[in-house]
Structure P
Amino acid sequence: MHTLVDIFSGAGGLSCGLEMSGFNSVLASDISDVFNSTYKRNHQGTKIISGDIRQLVGNQILKLTGLNEGELDLLAGGPPCQGFSVNAPIRSLDDPRNHLFKDYLRIAEILKPKVILIENVPGIVSLGRGTVIEQIYKKLQDIGYVTNHRILFAGHYGVPQLRFRTIIIATRINNKQISFPSPTHNADGVANFAKAKDLCIRLTPLEKTHLLDKTTAWQAISDLPEIIPGEVGESLEYKTPVQNEYQRTLRGNLKTVDNHYSSRLSKVNLERLKHIPQGGSWRDIPFDLLPKGLQRARRSDHTKRYGRLHPEQLCSTILTKCDPHWGSFFHPYQDRVLTVREAARIQSFPDTYKFIGSLTEQYQQVGNAVPPLMAKKIGEEVSKLLS
C-alpha cells in the first residue's frame, strides 16, 4: 500500500477516497478537535495531530510515522486560501495572511514526498490574475517538483452533485506524466466561474455515449427512511432494499443507518415550502413570504436559494450547513431539509462513515469534505505515478 499523510484533513473525505484507491493513511492533522474525532472514528489505524499547522514540524511527522525523508508516497490536503485578496495589487505566498499555504509547502519541503496533492476552490486559479497559482508552481519547482492542475467536476465521477474543485498534482518522480482522471459518468454542470473554464474537462457528444448515466439526487437517497425533523436518527432501518449501484457501493452489508437527522424548519419556512415544487426555488414563493433580501433580488440572482431538489437531477453543492437560505437543500418529497446522512450520501461518503459532534458540526464536516468517490479516482491516477 502507498503511504499517505493528510494535512487539513477535516472529517477525512479525501483520505476516505484515497484509501479506496489503495492508499494507507499513516497520519492526519487538523486544527478542529471534533473533526479529528470523526477522522479517528473512521480511520482507526491513523495517527492524529490536533493543532495549528503553523506549529507542526515536518520532523515530528517523520518521527510519528517512522518514515525517512523522501519515503512518503503522497502528501495531500486542502490549505485554505482566505489570505489571497482579489483586490490586493500584489499577491504572494510571502503575505503573512497566507501562512497556511506557506506552511503546507514548508512541510512538503521537509518530507519530500514522491507526490503532492492539493485541492482547493476553483476560484484559486483566477485570484490575483493567476499569480497565486504561479507562486505555488514556483515554490514547488524550487524544491524539485513538476506540477500540473485542472478543475474537476464531481458529477463526472458518479457523485450526484454540482461541485467543482481545483486539483493540483506535483511529483518529483522523473519521467512521469501527470494525468487527471477521465470522466466515467455523463453529467453536466454549469460552472459559476468564467475565467478558468478552459481547465475543466469538456465532454464531446461522442464521448458522452460511452459513459454511464449521471447519478441523480434521488438515486443517492431513495432507500433512506422517512424521518421527523428534530428527532435523533441512529440505527434506523433502511426504507427499501438497495435500488441501484450507487446505493450498493455506499451501503455495503449494513442493515441500519446512522446520522440520519435534521433540524426542524421554522413556521415561516414550512409555509414557504408549500409553494416550492421539485426543482423550484425562491421564485416560486409568494412575494410577501420572501425574506426581505430576496424581495429586493433580481430574478436572475440567487438561483438555488430555497430550492427543492429535483429527484432526476444533481444536487447543488453541499455546503457547511444545509440552510435553505443558501442553496437547494429541501428534500424532494418530504417537507424538511436534507439530513446529515443524506448530505453525506450526496457527497459519496459510505454509510459506515460515522460523524461525531453537534448537528451543526456534522453538517460542517460533510460540507467541507472532498467527495470520496471523486478522491478515489484522483488516487487511482496518483497510483499510476507511483507504480
Structure Q
Amino acid sequence: MLGYVLNTHQQWMCKQLSERGYVVGRQTAVTDSGPDIQDAVKDAIPRADLILVTGGLGPTSDDRTRDMIAQLLRRNLREDVEIVRYIEGFFTRRNRPIPVSTRVQAMVPEGAVVLMNQYGTAPGLVMEYNSGSGVLIMLPGPPRELRPMFIDQALPFIEKRFGKAENFACTVFKTAGIGESFLEERIAAAIAPLEKAGLEVGYCARVGEVDLRLIARGSRASELVSEAEEIAQSLLRGFIYGKEPDQLDSVIVRSLTERKKTLALAESCTGGYIANRITNVPGASAVLLAGVVTYSNEAKERFIGVSAETLAKNGAVSEPVAREMAEGVRRETGADYALSATGIAGPTGGTPEKPVGTVFIGFASERETLVKKFLNQYDRETFKFLTSQQALDLLRRKVMQLE
C-alpha cells in the first residue's frame, strides 16, 4: 500500500482462474492492520462464493491474516503437530537454527484444511463460511511459495468444489504500431455481430503496444472466438505480432532464428536498451552478433564509421547519422540486419527544430537502408522503452516482409 511493492499476485491468479473459466468479481488490497483485513473479508463474504487471500501468514508481527480471519469466523486456533514437525524438518535440512517465532505458523483455525508449503514454512489454509456454501483460501505471500501451492493444491480444490466452469474461450492478440482507438475503428463494424452473439471484446493499451482480448463463454465459445480471430487477423494484418504470452523481443529472436539471420545494433539514446531486451530472450546468442552503445560523437566515428562531416553538418540526432550508424554497425559485424537509434531523451537538450523526444531509428540490410523519425515525449525510461519497441517493430516488419 506504500507503493514499494508491486502487487503481481492479483494479475497472476486472475489469469489462472480466467483461463479456466472462473470469473473474478473484485480485487481488493489492504494494509496489514487487523481491522482492514477483517473488513475486506467481511465485505466479501455476502457476495462471493470463493475468497482468495494472500500474504500475512508468516512468523513476524505484521503477519496477521490468519489470526484476524479466524477471529472473524469465530474459529479457535490450535497448534498442528504435523506443521510443527514440517517446520522443524525445514530448518534441520538446511542446517539452520529454528527461530522461536516460526512456530506460530503451525496455529490452524478449527476446521481448516491445511495446504502444505513445499518452498517455505507458512502453510496455506482453506476454510468454509456461510454454512459451507462459500470457501476462503489463505495463501502465503512470497511468489515462489504462492504459485506452486495455487497450481498444485488450490486450483484442484476449487475445481473439485465448484466443478468445471462453463465452456470458455479466450485469445489475446498482441499488436504494435497502432493506437487503441485506431485498432478499434478497424475491427468494430466487422466484429459487432459476434458481440451481439455473446463475444466480449477488450482493449488494453500500454506503451508501444495494444492487447486485443477476445472472450466468449457457453456452448458457442470456441466458435465465436475463432470467427473473431479470423476477422482480427484479416483487418489487423501487419499490426499483430503474436498472441499472449508472446513479447516483441521473443518474436524477433524466434523469427531471426527460424530464418538463420543475424542482427547488430548501434544505440545512442537507448543506451543498450534494445540489446538488453534481445539478450533477455533465451537463444539470443544465435542471432545477435554485437551491440554497441556509441553515445558520444567520437564513439560513433571510431567504432562504426560515422563520418565527422555528417555529424558536423547534421548533428548527432539526425536522419543521416542514424543511416550511417545502421550501415556502419552492419558493415563492421557482417550481420544480415542492423538497427540504430539516436535521439533526445530529455528533459533538456531539445531545440525548436528538434524538440525533446525526437528520435531517428535506422534499419539496414543487404537490400536497403531506411530511417524513421518519431517524437516520443515521455520520461527518459519510457522514452527508451518506446524507442526500443519501435525499433524492434520496424525490424519485425522487414524480416517478415510486411512492408
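Since every read-out is calculated from the coordinates, none of them should be taken as a lab result. Here the structure is a predicted model, which means the values were calculated and not measured. Cβ atoms are built from the backbone, for glycine too; each structure is taken alone.
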Origin of the derived value 6.0 (distance in nm of label points 7 Å out along Cα→Cβ at positions 115 and 323; candidates P, Q): Q
Label whose coordinates, when helix-only ellipticity at 222 nm (-39500 (n - 2.57) for each DSSP H run of 4 or more, over all residues; to 500) is calculated, return -12000 (choices P, Q): Q
Given 21.4 for mean count of other Cβ atoms within 10 Å over residues 35-42, calculated: source structure among P, Q: P
Supply the structure label, taken from P, Q, corresponding to Rg/Rh (Cα atoms, Kirkwood Rh) with the calculated value 1.08. Q
If distance in nm of label points 7 Å out along Cα→Cβ at positions 315 and 347 computes to 1.0, which of P, Q did it come from? P
Tell me which of P, Q gives 24.8 when you compute mean count of other Cβ atoms within 10 Å over residues 155-162. P
Given a value of 10 for relative contact order in percent (Cα under 8 Å, 6 or more apart), calculated from one of P, Q, which structure does it belong to? Q
